[in-house]
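Each structure below appears as structure tokens.
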Structure 1
Amino acid sequence: MFKPNFRYTNKIVRNLTAIAASRAFILNAPLIPKWEVSLRIEAKLRSAHSSTAIEGNPLSLDEVSDLAAGRDIMVGRKDKQEVLNYLKALDMVPDFAKRNHFTVKDFLKVHKIVTDKTLENPEDEGVFRNRGVFVGNRFTGEVVYRPPSTDKVPLLVDSFLNWFNSKEVIKIDSVIHAGITHYEIVRIHPFIDGNGRTARVMATLVLYKRGFDVKRFFTLDDYYDNDRSSYYEALKNVNQKTLNLTGWLEYFTDGVAVSIRAVKDKVIGLSRNIKFLKERGQIALTERQMRIVEEIIEKGKITNREMRQIFNISDEAVRKEINKLIKLGVLKSEGKGRSAYYALS
């Protein structure tokens, strides 16, 4: 059975400690249900955008958002399909997490979802590769990694999944479990294409299944996409003779720490100075009202004119929204005449 080789360094321990603290804050923060939905949707969109962008997909975050909302956009069929596939794979994570024993069939299904209708040869979707591949630099043409030979793939995947399903993994921190999962799939490179995306979905699955990201608020893919060279360098720097994953796990836990801290900062922003969260508990706000509050949190205040521009609505519609929020005790009016604006109460 596959047995990961790594050690807990001071850096990894510090990262895990910071991650645990941020996670506890997020899970215990008093959030309006609709804000939780908003955070979850934002995480999914960013994950789909970043994970496909790493592989060269040109769609912007706004275009990914439009696709997720069912709107058609003028982009290439393959680019559109890659994003839709990744969104679907993320939606399937809770279903896959219900499986007590994650099988080879399940693993192949994840790949099929991620690559559906996007590969040059459709027969390569959802099956192990039947020919040799290599990982190259798209810009220089340099071969940066040659994965194990094709004939070894089924055995290596079996060995990995035996570990993945074993009781031993419960003894490992869930973040470490996800990091090892990510790396080993990329190392085996079991598919003709889509290995990176499959690995990232599987890491997401681990964090959800292990109860780490039960609310599905954060995405790791942003961290990779923001500095792709460091991502590839961390993967490449693992010694292929010893397969010591310590350096990779330092990088991976760095990424989780940064990503979850970003969610914590967002939650702090949503909670800051909003007295009604503590005094009245959870208040049901409409999506537009939530957006108004978020704009004020980000900028400190908002005017009638800004609301008209943001939502493309009339003065009367703006006044109705403001009056509702003032009545709920969420907002207060400041200033007079043209200098009037609204802030959190």
Structure 2
Amino acid sequence: MQTRDEFVAERSARWAELEALLIDDRNLYAQKPTSISRIVTLYRAVCADLMRARSLGCGPDVTGHLDAIASRAHNALYGPEPYRLRSAWQLVKTGFPQTLRRRFRFFLFALVLFGAPFALGVGGALHSSEFAYGVIPKQMLEEAAENYSRGIEAGRGSGQDAMMAGFYVYNNVGIAFRCFATGVLFGLGSVFFLVYNGLLIGTLLGHVIASGSGHNILTFVCGHTPFELTAIVVSGAAGLQMGWALVETGGRTRIGSLRAQGRELLELVLGAALMLLIAAAIEGFWSASAVAAPVKWAFSGVGWTVVILYFLLGGRRFFKPKAAA
């Protein structure tokens, strides 16, 4: 039978190797694939050694040491990746736009579900007040028309700007969250809220334009619209993707199918949330400011250009690294 000293002498080299590889275990994801593969192999070997040491009665000094190494390796391999600013930057730089391009069909479907009712709401409200009153209560529409009839040339106070920015965050995130979260109902909830919000927003816009305050409302919304409406559609697209994962599971359980889509869904939702924060900041501090209308329209054009180019080009590699000679 193998003695304690023989057992330790035979296996201590690989224990030390695993400890050396785990020195920077918090950045395990950044190591080379060969190093990660070696850690996996050594982790399995150490687990077997731990069981062997207990059966041999090697004592708490040996078993405790092996238990500590195995725990570190397990946490490094299977623990959640900690939040890092670099990870947030990678999400913005590559993850979000790349995922949206991969799932462009869901985005396009969500855009139609939101855009068609939006156009219907604008056209219906411009043509008939009764149509508008059938979608939104008359009192609410009249209040909106009255508010925008005053114009925004005077701007707002800085304290009121901050308060309104907070309100816009709350309101916009609530709309986007409903568009996404209700996708768990096999996508039907996302379909409903995209159509509902598109019709609601379009009807409100059309009614205010019909009341004669079109210049004021369009000048107000043009700056934040590129980010706000795009984020709502992206949230709806994520909800549709989640719903489809519950329908087309690829042979997995429904929970397993959702887990397989989890990273992409997280990237879409976090990206949309960032866009909503940008939209709220613009809406709170810029849209109602006293800046001249032509400047606001130019700003809107820049915003749309940035959003479109970001989703088309973000995360792409235009120059391939040269192969080593």
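Just so you know, all these numbers are worked out from the coordinates, no wet-lab data involved. Given the structure is predicted, the values throughout are model-derived calculations rather than measurements. Cβ atoms are built from the backbone, for glycine too; each structure is taken alone.
Computing volume of the Cα convex hull per residue in Å³, for residues 44-219 alone across structures 1, 2 gives 226 for structure 2. Once volume of the Cα convex hull per residue in Å³ is computed for every structure in 1, 2, the highest value turns out to be that of 2. Once distance in nm of label points 7 Å out along Cα→Cβ at positions 100 and 132 is computed for every structure in 1, 2, the highest value turns out to be that of 1. helix-only ellipticity at 222 nm (-39500 (n - 2.57) for each DSSP H run of 4 or more, over all residues; to 500) was computed and gave -19000; which structure, 1, 2, did it come from? Label of the source structure: 1.
Tell me which structure, out of 1, 2, gives 2.6 once distance in nm of label points 7 Å out along Cα→Cβ at positions 52 and 108 is calculated. The correct label is 1. Computing distance in nm of label points 7 Å out along Cα→Cβ at positions 60 and 300 across structures 1, 2 gives 2.8 for structure 1. Taking FRET efficiency 1/(1 + (r/R0)^6) of positions 68 and 236 (r between Cβ atoms, R0 = 41 Å, to 0.05) as the criterion, the top structure among 1, 2 is 1, with the largest value. Structures 1, 2 were shown, and FRET efficiency 1/(1 + (r/R0)^6) of positions 12 and 148 (r between Cβ atoms, R0 = 41 Å, to 0.05) at 0.95 was computed from 1.
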